[in-house]
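Read through the structures below before going on.
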Structure P
Amino acid sequence: MEINKKIEELINNNDVCLFMKGTPDSPQCGFSMAVSNVLKHLKINFKGINVLEDENLRQGIKEYSDWPTIPQLYVKKEFIGGCDIVKEMFEKGELKKLFENKKII
């Protein structure tokens, strides 16, 4: 229960929140790097949360979102998806529209 509270605080306190392996400057997996790079390309200010630092957080975010993989992107408290979804949305121009609609850019 405690980990859900921590996750909710992170999501509520950051407009763009990326649960990832590693950090935005030093991703520890290719999928986390891909999503981080998409956000950087769009010049999005985001909070990267390294799930490798906390096993409870790593498992907790999967249960919280009911999504089995990391990375996970949240925008204004809405779960967007993982690497494949983010890349597809980026390629179709949908991700930029989402950020515009949510007043991020």
Structure Q
Amino acid sequence: MAEIMIPIFRVTDAEKTAEWYQRLGFEVVGRHRFEPGFPLYMFLDRGGVKLHLSEHTGDATPGTLVYFWVTDVDAVAAEFGVEIRDQPWAREVELTDPDGNRLRVATQPS
């Protein structure tokens, strides 16, 4: 098995937030809830890039920031209606999910 690191984002409504991440190309590949009425934990994947969403209050701090390399930041910018910033290291956009978690999504300059 390859070694990977998976960010966990704290969310208030995992189903709603997962819909937002589907706009970024993620798909829900699993859900876990210990029993009805308990917080939901969701597993998302985008071509091998993993992300977990957790309604458990102790799992993460809202407002987390991650850097996400993609092959086409222009498509992401168009989907979310945001401007691309040209940096020396990348072309990037900033996004904030419905729970305040932040993503810098970037493509290396050509």
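Read-outs throughout are calculated quantities, based only on the coordinates presented, and are distinct from any laboratory measurement. Keep in mind it's a predicted model, so treat the numbers as computed, not measured. Cβ atoms are built from the backbone, for glycine too; each structure is taken alone.
Looking at structures P, Q, which one was Cα Rg over 2.2 N^0.38 Å calculated from, given that it came out as 0.98?
Checking each candidate, the match is P.
Taking distance in nm of label points 7 Å out along Cα→Cβ at positions 58 and 82 from the coordinates of each of P, Q, which one would give 3.2?
Details: P: 1.5; Q: 3.2.
This figure was derived from Q.
Which of the displayed structures (P, Q) returns the greatest value of distance in nm of label points 7 Å out along Cα→Cβ at positions 26 and 42 on calculation?
Structure P gives the largest value of distance in nm of label points 7 Å out along Cα→Cβ at positions 26 and 42 among P, Q.
I have 31 for relative contact order in percent (Cα under 8 Å, 6 or more apart), calculated from one of the structures P, Q. Which structure is it?
P
-4500 is what came out when helix-only ellipticity at 222 nm (-39500 (n - 2.57) for each DSSP H run of 4 or more, over all residues; to 500) was calculated for one structure; which of P, Q is it? Don't skip to the end; give the middle numbers.
Working: P: -15000; Q: -4500.
Only structure Q yields this read-out.
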